[in-house]
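Pasting the structures in now, so scroll down.
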Structure P
Amino acid sequence: MAEKQIICAIRIRGKVGLNVDFEENLGRLRLRRKYACSLVYPTKENLGMIKKARDFIAFGNINKETLEKLIEKRGHVADKKKKLDVKKVVDGILKQEKIVDLNLKPFFRLHPPRGGIKSKLHYPRGILGDNKEDINKLVERML
């Protein structure tokens with residue numbers, strides 16, 4: 001069985017001067033703060049929201065190894081009484097289960113990228129927009 005693609009979206013630009021419609025759109029993607037990361041399943045509705053927010057976020061397909069590192073280092077447990085089982089959570093995400101049902105908060109707070117970024121230019125000269133497979137390198141720099 002082929003792995004299902006999961007889109008990793010990272011908010012790059014902040015709140016200053018942002019239109020209310022874009023702020024609501026980013027909130028629905030659970031990208032409420034700068035350098036927040038969210039895992040999005042590629043449905044028609046989610047792809048439309050990502051397309052609308054492409055000037056404020058970096059996104060691309062995340063691979064399994066990077067996903068494991070992300071959950072291990074930056075995953076926060078929703079219910080503090082339970083432990084976080086990384087393998088179980090990764091398998092659940094790849095099967096496209098709801099992240100909240102896996103006892104994980106639906107967003108990740110990341111460090112600003114080590115080595116810097118060009119945050120005002122679109123990919124490939126900058127970081128905004130569709131980074132395809134290069135989003136894995138960006139996420140690793142932000143862990």
Structure Q
Amino acid sequence: MKYVAFSHCAGEKVLPAGLHKEIAAAITAIAIKPTRGAAKKVRSLFLESLLSSGWSREVAVAEGSDMTITSMKNDVGLCLQTGNMARMYADLMKLQTLYLDNSIKVAAIIVPSNPIAKLLGSNIAEAKRLERELKIFKKAYHVPTVVFGLE
């Protein structure tokens with residue numbers, strides 16, 4: 001797959017180039033056709049690639065909590081969201097919490113572009129909507145973030 005990137009709160013300046021390349025490589029390693037029901041396979045292929053680059057498995061937001069983000073490496077928190085748009089807001093809250101707790105310095109969020117989201121299902125999280133809403137919530141969500149929109 002290909003991607004387009006969007007920077008929120010100077011995320012592109014804070015995300016280390018090497019980690020940006022690892023995320024980009026994991027995205028381009030996704031070699032399946034996006035269709036209804038393919039979200040789990042997209043997720044699996046992406047995570048396989050990340051793990052081979054030394055990224056973690058799921059990380060708890062707080063000790064003893066069942067709330068997790070997809071992965072972390074160094075000071076980067078990463079969320080992959082290929083599900084319902086409502087889950088996107090939970091991811092933002094988790095990343096903001098990790099940022100305020102000084103557990104991360106920057107976030108990466110991977111979501112489908114609008115056309116890919118429509119192929120995967122209905123009301124799927126999508127990049128343009130997230131970008132638009134990050135601008136609205138800039139005072140509430142101020143984590144330096146790079147949004148990778150899957151295309």
Structure R
Amino acid sequence: MDDVTYRLLDLNDQKMVEAYTEMLDEYMLDPMGGEKKAHNELEKQQLIEGLKGIHTSRCFFILFKDEYVGFSTCFVNFSTFKIKPYLYVHDIFIRNNFRKYGLGKLLLKHLISYAEENKYCKVTLEVRNDNNVAMNMYHNLGFRDCEPPMYFWTKYLSC
């Protein structure tokens with residue numbers, strides 16, 4: 001698509017920060033985000049400061065005709081088995097009125113290219129087991145369940 005571009009989030013650019021936090025709120029309230037409320041202004045400030053403190057964070061935008069229509073929050077991790085870094089896709093979101101145009105697939109292809117260009121050994125992500133649309137897209141791009149299959153477990157801490 002000629003009208004599609006990508007940008008890496010500059011956490012010091014207020015316009016980009018506003019686009020990122022606005023879309024993150026949309027994602028949180030989306031059925032696949034599953035949250036009951038979005039971030040308040042203080043939490044948005046804390047989010048940006050937190051991301052600034054994580055030197056491995058990489059947040060990417062996808063733009064259509066210069067409009068921010070989606071994003072992905074990623075983190076560079078390290079594989080002790082492969083002794084190489086890898087890209088973990090934490091969030092990937094396309095605004096509701098821009099879905100069904102293949103923009104999510106384009107964004108994920110961009111992330112894969114970014115990982116290849118940086119000589120990362122893999123790209124990983126998590127997906128809800130009820131998100132069949134996303135799982136189909138990931139499968140079509142070569143993602144597979146781990147062998148043997150693994151579960152994503154969480155222990156929430158009161159901090």
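Determine which structure produced the value 0.95 for Cα Rg over 2.2 N^0.38 Å, calculated from the coordinates; the candidates are P, Q, R.
Q
Of the structures labelled P, Q, R, which one yields 30 when relative contact order in percent (Cα under 8 Å, 6 or more apart) is computed from its coordinates?
Computing relative contact order in percent (Cα under 8 Å, 6 or more apart) on every structure in P, Q, R gives 30 only for P.
Of the structures P, Q, R, report the one carrying the highest value of Kirkwood radius over Cα pairs in Å, for residues 32-79 alone.
Going through P, Q, R one by one, Kirkwood radius over Cα pairs in Å, for residues 32-79 alone is largest in R.
Output the label of whichever structure in P, Q, R has the greatest value of Rg/Rh (Cα atoms, Kirkwood Rh), for residues 72-111 alone.
Evaluating Rg/Rh (Cα atoms, Kirkwood Rh), for residues 72-111 alone on every structure, the highest lands on R.
Every read-out reported here was derived from the displayed coordinates using simple, explicitly stated rules and does not represent laboratory data. Just so it is clear, the model here is predicted, and its values are computed rather than measured.
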